[in-house]
1. A value of -10000 was computed for helix-only ellipticity at 222 nm (-39500 (n - 2.57) for each DSSP H run of 4 or more, over all residues; to 500); which of 1, 2, 3 is the source structure?
2. One of 1, 2, 3 was used to calculate relative contact order in percent (Cα under 8 Å, 6 or more apart), giving 15; which?
Structure 1
């Protein structure tokens, strides 16, 4: 029996893992181990999306939590290597471009284990973005690369990566289709025109940029009703920059806690703009 490790650390990873691990769990010839690195530190959000996706609980949680990029990558490598040394799998499957992706790939590769990268080949060609660095490095050391579109095959070819590259499509669509097959519910928030989310460091970690976004929100809400689910990182900075009172004064802006995967999908479909 072959053993495969599926590594996830952030909520987008779980959306990609769900359809794949469900198939492998049914195959008697494979032993599938689902490992959550714990990179996304909000326990409730992580548990909610696992429940929404009807995904089984992780077999292991490394519990690395929040921290700098170097901290997260090094912690995953150290803790995951301890697992590898107890018993090497035949294949390690990593997803996307988060810190856990490159960290698990490096730990596996350094221990002589083959690595497969799901969502390989994506490029924005901006090395200032941590995700761009993560995906380029992960692709460069992966043994098998699964791409979401044929454009990604071309990106990899430009980097002389042509061996064991497979165009398989966007696996997140599998989760989306699965969700709508089993759900027939309405969104929690009606009479909403638009939906906004903010969590990227370049948008919320600098007060002047954050205030510039709020200024535009104040303009938009004069005409539209907007729903604003507040990400934990964004909430932290709202408090830090003392912007909560200003946000609460904006008419037609509905501030809510982060939505679950299912809630967000339903709200997305009802919105006129995002």
Structure 2
């Protein structure tokens, strides 16, 4: 059964897409079949991947999958130039998705069915890139995913953002919860479904210790991934060439860190 990983975090500029892209690439090097899904209307993931057919524009994309009746997953998948990696492209029409779907009310069963379709796919890992908001779609994704990566940079306000995400998670939890709902069950669900990654961290950044200790006080140390992705200009150069960091420079420290991260999330 496929494992589904999302990156819901209501803060932009923390490197969510870069992290997801490089995890997927490292998983593919471990001979895992990977499917990327771009649910961000900005199309960052879609535009930062090289395709088997150069400059391919998908006839079908994630907006079509979300809005068409009885979707078949294979209709929306496109090959990339990387072995073991495919993608369902994003669409700027996603900004109007709320006009088509209400994931908190009459369409609340859609995402569980969508995830069931993904779990039954031929891929080992499905990686879903999201926009930096707490939208109805993102709340539906975070409540149904196998693992959500909360990506935090060195910003001292990261804890406030995490608390905001937790608050919205608690509010939306009853919509998808199974069994008795208690404060303990909600916190346990959040703590086990989400893992925190420190990304784009300067080598001697002291604020990471403050943030780490605050998160441990709020939840538990097990929520925090061991891997830390450190800041480097190589990430910018790789992005300019539309390449994963390991393909751009496989011996670089960031490549080794993403390799370690991929093994940690398996």
Structure 3
């Protein structure tokens, strides 16, 4: 039985058309997956939930402030899936479980000033994913040209370095140190999203993904609406956004205060 999708966004309508057995266009929110776009997303989410929506999709979380994400986390009681172009779940799944042999994680990213906060969120996300869970703040420095932070996850040091460039597309490169090396490359300009694993047996590269982000997001929302999955997207986004706010906007004194808090 197909699930109704309430959206006017062309990319999601195209995704509905590509999933004819699983999805159909809805004429109202009750029992439907509701795609949230534009402004006042928190209000729209609450209204959709009150009107009986089965699940929610946030199509552009990068446009939401951390306070909005926290409000969603506090008020939304139905499944919510977030479309994150630089943190696709199918790419992240290629990481597998965090290896016990990992000795350190290093994430480097570059972005323009306009993209700094969004790229920093995604760099923190990859640090979290590679390390295997939520990060604990240790220390950091920030300024107009970039920021540097040291986190920890289960005694494994995690370093995130952000450089602010004048021009160019956002790039995130992450790797582990240990007997097995995992490398992640997310390059907006080159349209590259790649995961490589190198060990004594050689190097393997995860298969390239051709499914659109909107179709992938919709499939995940359908599974959540039918009770087949419990997405943690919102919890993860709040974690990443809180650290990104500090790293992208704070001065050194504020970072020290954040550490003590």
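1. Answer for the origin of the read-out: 3.
2. That value comes from structure 1.
Every number here is computed from the coordinates shown, using simple stated rules; none is lab data. Keep in mind that what you see is a predicted model, and the values were worked out from it rather than measured.
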